[in-house]
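Take a look at the structures below.
Throughout, read-outs are computed from the coordinates displayed, never taken from laboratory work. The structure presented is a predicted model; accordingly, all values stated were derived computationally and were not measured. Cβ atoms are built from the backbone, for glycine too; each structure is taken alone.
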Structure I
Amino acid sequence: MDLSIVNDDYYLSGMAALVGDIDKQLMIMLRDGRTLIAHLRSLDQFGNLVLHQAFERICVGRHYADIPRGLFVIRGENVLFIGELDYYQPLRVPLVEVTIEEILKLQKEDIEKKEQIEKVRRKAMVEHGLVDEGNPIEEQY
């Protein structure tokens with residue numbers, strides 16, 4: 001009797017479903033907005049992950065850059081989603097690779113632009129008599 005985990009006759013729920021993805025290259029998005037691409041090497045029942053040959057992918061518009069991170073350990077509660085990469089599928093949105101310095105500059109400009117838009121939105125809300133809730137309390141990671 002073969003009780004193989006990769007057998008489609010058995011359904012594993014929760015983190016146990018990732019056992020079949022060990023040694024595969026995955027994309028992991030974290031709660032703080034970072035995106036990692038790495039090989040999954042190990043996991044536990046709490047969702048903690050050990051990633052090998054990890055790199056952080058930063059995307060701004062149609063530009064991206066990969067920052068090498070090496071061995072990466074992630075606490076399970078910080079994982080937003082995980083997906084397997086299929087390099088044989090063409091990209092729906094073609095991306096242009098740029099240097100790390102360029103992407104960090106673009107990212108900074110993008111953040112400043114979003115902050116400026118948020119200031120204008122809050123000012124308009126106050127002018128129209130709507131309550132300004134201020135800055136939400138950020139979670140401590």
Structure II
Amino acid sequence: MNDRQAPRVVRAPRGPALSCRSWLTEAAFRMIQNNLDPEVAENPSELVVYGGIGKAARNWECFDAILETLKRLGDDESLLVQSGKPVAVFKTHPDAPRVLIANSNLVPKWATWEHFNELDRAGLMMFGQMTAGSWIYIG
């Protein structure tokens with residue numbers, strides 16, 4: 001978290017009102033926020049859902065960008081998230097996944113904790129655990 005920011009409390013919207021353009025996208029929008037709810041997350045101010053380092057997004061800027069992108073994502077578009085950062089929106093089709101997530105992927109030559117931690121410190125990678133980074137941890 002940026003030292004200049006006050007701690008944030010994240011709670012997923014509840015009820016029948018949509019924040020996004022469809023329920024398919026609303027599901028992802030609510031899931032990422034539910035992962036960081038103080039009743040669910042281990043250390044929500046640092047975006048850590050569980051396991052000490054399992055994050056829902058790379059940083060708060062990326063978290064906000066993910067939410068804003070989901071709000072305007074069309075029914076024929078898919079959001080690509082790479083290690084907790086939204087990197088692209090592709091034209092797809094209504095039956096395609098709304099969100100595609102790839103976390104912590106390193107080619108074998110560089111797949112060491114030392115290299116991962118170096119990339120993490122540089123803000124280029126995050127560890128998503130199994131369900132934290134895919135926004136489906138239920139606590």
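Some values worked out for this structure:
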{"item": "Label whose coordinates, when Cα Rg over 2.2 N^0.38 Å, for residues 14-77 alone is calculated, return 1.16 (choices I, II)", "result": "II"}
{"item": "When relative contact order in percent (Cα under 8 Å, 6 or more apart) is computed for each of I, II, the largest belongs to", "result": "II"}
{"item": "Which of I, II leads on FRET efficiency 1/(1 + (r/R0)^6) of positions 70 and 86 (r between Cβ atoms, R0 = 25 Å, to 0.05), largest value", "result": "II"}
{"item": "Winner on distance in nm of label points 7 Å out along Cα→Cβ at positions 22 and 102 once structures I, II are ranked, highest first", "result": "I"}
{"item": "Entry that produces 50 once percent of Cα pairs over 19 Å apart is calculated, selected from I, II", "result": "II"}
{"item": "Winner on Kirkwood radius over Cα pairs in Å, for residues 30-109 alone once structures I, II are ranked, highest first", "result": "I"}
